[in-house]
Structure 1
Amino acid sequence: MNFLNNFNAIIKALNQFEVDYILIGGYAVILHGLPRTTQDMDLIIKMSGENVKNLQTALRSVYNDSEINEINFEELKKYAVIRYGTPDNFNIDIMAGIGEIANYDNIEFEIKEVDDLKIKLATAGALFKLKKNSMRPQDQSDAVFLSEILKK
């Protein structure tokens with residue numbers, strides 16, 4: 001599977017198994033119109049036992065991998081990010097939130113439809129808030145792009 005196929009398969013599975021998620025990070029910025037590359041998929045998920053189980057089921061429908069069991073409610077409470085490296089070297093960063101800045105219940109999102117695939121992603125404003133104070137050069141570049149969208 002290539003990166004785009006992985007992305008599509010994961011989003012389809014998240015939707016099929018009714019996972020409460022919001023796409024943030026590079027893929028979300030790309031969907032807002034910035035041509036750039038990214039090495040991973042970043043998700044904020046709703047923190048409930050049922051939702052985390054739905055996430056596991058969704059991921060298992062794409063990947064037959066026992067490592068998915070490590071993505072559980074207790075681990076998501078304990079760590080800021082759980083990185084799941086798929087068997088075909090695609091990374092998914094799963095978060096309950098980002099400090100006090102963002103969690104599933106307070107981040108603004110929209111649903112974007114791309115080739116019949118509905119994707120729940122953070123709005124340009126929400127992404128700007130996440131990226132504007134980052135020290136990473138890519139995040140700073142993303143923030144400049146997002147600020148231009150917000151001016152329009």
Structure 2
Amino acid sequence: MAAAPVTIWRANASDYVAIADLLNRSFEVERSHIIDEPETQSSVAAAVGRGGIYFVAVDSQDLIGCVFVDLGLRGIFKLAVEPSLRRQGHGRKLMAEAEKYGKDAGWPKVLTAILNFRSELPKYYRDIGYVETGEHKPLVLEPPARALIPCHLIMMSKSFT
């Protein structure tokens with residue numbers, strides 16, 4: 001049986017609950033390192049309200065992936081794909097859509113950041129054209145969120161020129 005076709009579009013308010021639920025499932029792996037409030041419809045809406053866009057991937061019935069574009073930082077963050085549907089190209093398609101947005105907006109490059117303990121991520125991003133900038137930023141969390149172990153962000157970028 002063929003997989004259901006996947007459509008990608010710019011999220012709207014009716015997608016925010018499903019985005020929050022997916023982010024919570026997708027980033028469960030980080031819970032042993034970081035204690036943070038779960039994402040909610042309100043937190044997704046607030047991120048968009050601060051100058052961001054979510055793109056979502058939807059199959060015939062469910063939201064299966066999302067990615068956040070931060071317009072102020074000119075960055076792409078929070079790539080999430082339904083855990084049971086990973087390694088099928090959905091993340092790459094979401095990243096390509098987010099990158100297209102940046103290119104169309106005239107950005108010379110795009111940034112992303114990964115947590116240092118997510119050892120599987122540098123290769124993933126290198127494979128789609130990102131390079132480490134050499135910059136490591138401290139992970140800044142708003143209380144009551146806190147890191148259980150010291151963490152930092154590894155900055156990566158991709159040039160569009």
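Each reported figure results from applying straightforward, stated rules to the coordinates on display, with no laboratory input. Computed from a predicted model, the values in this text were never measured in an experiment. Cβ atoms are built from the backbone, for glycine too; each structure is taken alone.
Here Cα extents along the principal axes in Å was calculated and came to 44, 38, 33; which of the structures 1, 2 was it taken from? The correct label is 2. Among candidates 1, 2, the computation of helix-only ellipticity at 222 nm (-39500 (n - 2.57) for each DSSP H run of 4 or more, over all residues; to 500) that gave -8000 used structure 2.
If FRET efficiency 1/(1 + (r/R0)^6) of positions 42 and 122 (r between Cβ atoms, R0 = 30 Å, to 0.05) comes out at 1.00 when worked out from the coordinates, which of 1, 2 was used?
Here the read-out was taken from 1.
If Cα extents along the principal axes in Å, for residues 26-105 alone is calculated from each of 1, 2, which structure is the one that comes out at 34, 33, 18? Computed on structure 1.
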